[in-house]
Each structure stands twice: as structure tokens, then as C-alpha cells.
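Next up: some structures, all given as C-alpha cells.
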Structure 1
């Protein structure tokens with residue numbers, strides 16, 4: 001029987017209602033569950049560290065924010081990760097090809113393959129999906145738990161529209177691949193995985209194990225200029241538009257005139273000036289046996 005540290009965010013969109021089903025299924029699949037919970041996500045790394053050498057895997061039920069908060073503990077202990085997608089967007093699960101069905105997700109934790117994946121790091125904070133500043137940070141500030149529970153993934157679009165109407169461009173300097181790029185932008189996004197914001201793509205060919213970061217800067221002067229670009233952004237094809245600067249790099253430095261908050265996987269955690277870099281094969285995660293996910297190379 002395998003021993004698992006079982007961490008569930010009861011405040012996630014499906015946390016409380018899905019817990020009994022998940023526990024029953026995981027026990028049936030041969031796991032001994034050591035359940036822990038905390039009201040403070042920043043305590044997750046310490047909690048995981050306490051179970052080093054005592055468990056075979058860490059199973060986390062929650063959304064991208066909960067997974068992000070646990071990243072440092074997973075890196076430190078080297079314990080593999082099993083994901084139960086219980087959040088609103090579940091972008092990491094989407095990148096990895098993990099379904100939102102609890103029975104199917106449990107089966108993958110029990111019978112899937114253990115795959116090393118990369119992590120992004122900005123300053124001293126890890127991220128799985130995307131780190132960004134500008135428009136996304138203001139969306140995060142307005143996207144309350146009540147809004148996400150009421151509207152689900154549609155909350156991102158509704159909130160983005162509200163924020164966009166009040167957004168003004170700012171200047172930033174990007175240093176990457178020996179190049180200095182000065183931009184006037186409303187959004188700079190740096191992606192490690194493929195999906196973010198409820199299914200948007202950072203780049204059409206981005207994967208979470210390619211040891212590369214994908215960056216884009218959205219250079220619009222008026223809110224309505226983003227409208228024709230939105231379909232391309234949803235598919236990760238924004239690099240083809242003239243108002244978008246897009247690059248690939250292993251490391252990016254960003255400078256702004258005044259400090260700007262940075263969003264990592266849906267949580268505001270640090271600020272500019274910032275150094276973004278990729279950490280290859282930083283952790284391992286249970287994924288479907290068949291490697292048919294668009295977010296894996």
C-alpha cells in the first residue's frame with residue numbers, strides 16, 4: 001500500500017463537495033491517506049517538508065493557486081505530485097492532460113506515469129503556468145473567491161473586460177538572449193506551461209517540459225485594439241500580430257519605472273524589477289500514460 005500526503009483546499013470551487021468521492025476512490029486504488037489541511041497556503045511547503053521520508057507521493061486537491069503555493073515544498077523534498085483538479089481554471093491540469101473528472105484523475109495518480117516537468121521562477125517565487133504583470137495583475141485583484149465560485153471559468157472573461165476598460169499602457173525594459181527590448185505595453189506574460197487564465201495559451205507550441213520560457217508583450221494604446229487579437233490569444237497565436245512582441249528564452253530580466261506587482265499562477269507574489277528563469281525537471285508529476293497532451297513535448 002502506498003502512503004500519500006493528502007492536501008485539499010476546502011475553499012476551492014469543488015473542494016468540499018468532491019472530497020468524499022476522492023477519498024473513497026484513492027483508498028480503493030490502494031493509497032493510505034495522511035490528510036492535512038491549512039487555512040494559509042503559504043504554510044504548505046513547510047507542511048510537505050514534515051512528511052519527507054514518510055510518504056511516497058503528495059496528492060493535492062485544489063486549483064492552480066494551491067498547487068503554486070506547494071511548489072517549493074515539492075522541489076525541496078523531491079516527492080512526486082498527484083493532482084486532483086478542484087479549482088476554477090485548472091490550467092496546470094489542462095496542460096498535463098489531466099481531466100477534471102475526479103475518478104479519472106484518481107486513476108491517473110494511481111496508474112499514470114511519473115514525468116519530470118519544468119518550473120518557472122521569478123525572483124524567489126516558483127510558477128507552473130504563467131507569471132505576468134499589467135492587465136493580469138489588476139484582474140487578479142478584482143477576481144474574488146465569491147466571483148469565481150459564482151461564475152466559474154467565465155469569471156476571468158467578465159473581470160478582464162471590466163479591467164480592460166480602465167487600463168493604461170506603461171513602459172518596461174526586457175533583457176533576454178543578449179537583446180534589450182523597450183516596450184509600451186498593457187501586459188507582459190512569461191509562460192512555463194501552455195495554459196493560463198482559464199484556457200488561454202501562452203504560445204501555440206509551448207510545453208511544460210521543453211526547458212524554455214515563452215514571453216509576449218501586448219502593446220495596445222486603447223482597450224478596443226485588443227478585440228481583434230483575442231481569438232489569436234486564445235489559441236496562443238498572438239505572436240503573428242503587429243501589436244505583440246513575442247520571444248523564447250531561458251532567462252528574462254524586466255525593469256519598470258516603478259515597482260509593478262507580478263501574478264504567478266493567479267496569485268500576486270512578487271514585483272518588478274524581476275528575473276524570470278526556467279528550472280528544468282524541477283519536480284515530477286503523475287500524468288496519463290499516453291503522452292497526447294498538447295502541453296507536453
Structure 2
């Protein structure tokens with residue numbers, strides 16, 4: 001049982017890295033980004049190439065990838081998604097349009113990655129077994145978990161303690177009300193979308209140190225990120241971190257005690273349960 005708990009917690013760090021970015025993009029910018037997983041794989045591919053070709057430390061690649069991903073996602077929002085936001089008459093139309101647009105964008109990114117690296121790609125970094133409370137785990141997974149915790153804490157403090165962070169929260173709650181108090185909603189939405197993409201790319205760099213990936217696997221990460229965001233509550237960083245822990249523990253328990261092939265089924269059942277019985281998320285309030 002202790003092995004399950006430790007493995008589940010380390011897996012939750014991976015899921016938190018995937019979900020924090022989508023939570024910002026969907027919770028603030030109102031963009032359901034179905035290319036979220038592809039952005040993660042793109043970050044992982046960058047780390048793979050920099051490590052195998054340039055012999056560059058993956059954690060240094062992470063520092064370089066974050067601003068590049070931020071700039072790239074800002075451009076995507078500014079020139080592809082912002083026109084959709086401007087023409088949408090309501091939230092429902094924006095969600096449909098953004099789903100279609102980002103779904104198409106995911107295929108573009110997959111095509112680019114296939115042209116760069118056709119098959120599976122993987123490398124080993126810090127794959128040193130470390131004993132944690134009697135069970136062994138690779139150092140790379142422990143580092144990824146620690147970074148996920150640091151990013152989650154930093155994001156939570158930024159959203160709750162800084163002026164810009166409070167503006168982001170205001171837009172997440174009500175863009176119309178935020179406009180009335182002088183907040184530049186388009187600017188804040190672009191910032192949130194770009195920051196979400198940067199966090200996702202950083203997650204990809206970290207995950208690449210211990211997982212074998214390929215260009216088409218992004219859809220799995222997108223699905224799990226969506227489950228975590230819905231479970232934790234859209235726009236709620238605290239809820240996303242706790243939901244990532246729950247999903248990690250559930251999947252590890254199912255894989256260890258029942259069958260590894262049923263982990264996706266378990267995740268999907270959790271998703272259905274949340275949609276049916278707690279659609280507002282773990283910490284959300286029912287609409288009055």
C-alpha cells in the first residue's frame with residue numbers, strides 16, 4: 001500500500017504539470033485548448049533534441065523553453081483565438097469555436113513533430129533509483145514532483161497576492177465586471193493563455209526525462225488534464241493540485257491491484273462521476 005501511495009503521489013506531480021496550464025487557459029481565457037497535450041509533447045521534443053544533439057541539460061532547456069512557449073502561445077491567442085473571442089456572441093459559441101480551432105491546431109503540431117521526429121523518442125536523465133519510505137523511485141520523477149509543487153505554489157501566491165494575479169482572478173470570475181473596474185480583459189486573457197502554454201511546455205520538458213513519448217500521445221495528456229481541471233474546479237489552482245493527487249492515486253491503485261489497462265477507464269469513470277454529481281468541481285459552489 002505504501003508503494004501505491006508513493007507512486008501515486010509522484011504520478012500526480014506529472015498530472016499537475018499537465019493540468020495547471022490548461023486550467024489557466026480555460027479558466028481565464030475561456031479557451032478549451034485541445035492542443036494542450038501537443039504543446040506538452042513539443043516541449044518534450046525540444047528537450048530530447050537539445051539533450052541528444054546539443055548535450056544540453058534538460059533543466060536548462062526548461063528555462064529556455066518557458067519564454068519561447070510563452071511568446072508562441074501569446075501569438076496563437078493574438079492572431080488565431082482573439083478574433084474568435086471578438087466575434088462570439090456568448091460563452092457557448094466561444095467554446096465551440098475554440099474547440100474546433102484548437103482541434104485543428106493539434107493536427108498541425110502533430111504533423112510538425114512527425115516531420116521532425118517520426119517515431120517514439122526517449123532519453124535517460126537522472127534515472128537514479130532513490131529510496132523513499134522503503135520504496136524506490138527515480139530521481140527524475142522526484143524532481144518533476146518537486147517542480148510541480150513549486151509551480152503550483154508560485155502560481156497560487158501570484159494569483160492571490162499580486163495585483164496582476166488578482167486581475168487574472170477577476171477576469172476568470174466575470175470578464176464583464178472586470179471591464180467595469182478598468183481591467184484590460186483582452187490583455188489579461190492573452191497573458192493567462194500564454195502563461196498556461198509556458199507551464200505546459202515546462203511540464204513536457206520534465207516529463208521527457210522519464211517517459212517515452214511520440215507525436216500522437218498528446219491527446220491522452222489533454223484528456224487527463226481536462227479531467228483534473230473539471231474535477232478541481234475551472235480556474236481553481238488549489239483544486240487542480242488536489243484533483244491531480246486523486247487521479248494519480250486512483251490510477252496507481254487500479255494499475256497495481258486490478259489491471260494497468262484499466263487506468264484510462266478509471267479516469268473516465270471519475271470524469272463522468274464529477275460531471276453528474278459535482279459539475280462545479282471539488283471546491284466550487286453550486287450556482288444559485
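Quick check on the output: -8000 is helix-only ellipticity at 222 nm (-39500 (n - 2.57) for each DSSP H run of 4 or more, over all residues; to 500), derived from one of 1, 2. Which one produced it?
1
Also, quick follow-up: Tell me which of 1, 2 gives 25.4 when you compute mean count of other Cβ atoms within 10 Å over residues 227-234.
Source structure for this number: 2.
Where does the value 38 come from, among 1, 2, when relative contact order in percent (Cα under 8 Å, 6 or more apart) is the thing being computed?
The read-out comes from structure 2.
Consider the structures 1, 2: one of them gives 17.5 for mean count of other Cβ atoms within 10 Å over residues 19-26 as calculated from the coordinates. Say which.
Answer by label: 1.
For the read-out FRET efficiency 1/(1 + (r/R0)^6) of positions 3 and 211 (r between Cβ atoms, R0 = 30 Å, to 0.05), a value of 0.95 was computed from one structure; give its label from 1, 2.
Attributed to the structure labelled 2.
No lab work stands behind these numbers, since they all come straight from the coordinates. Since we're looking at a predicted model, the values are computed, not measured. Cβ atoms are built from the backbone, for glycine too; each structure is taken alone.
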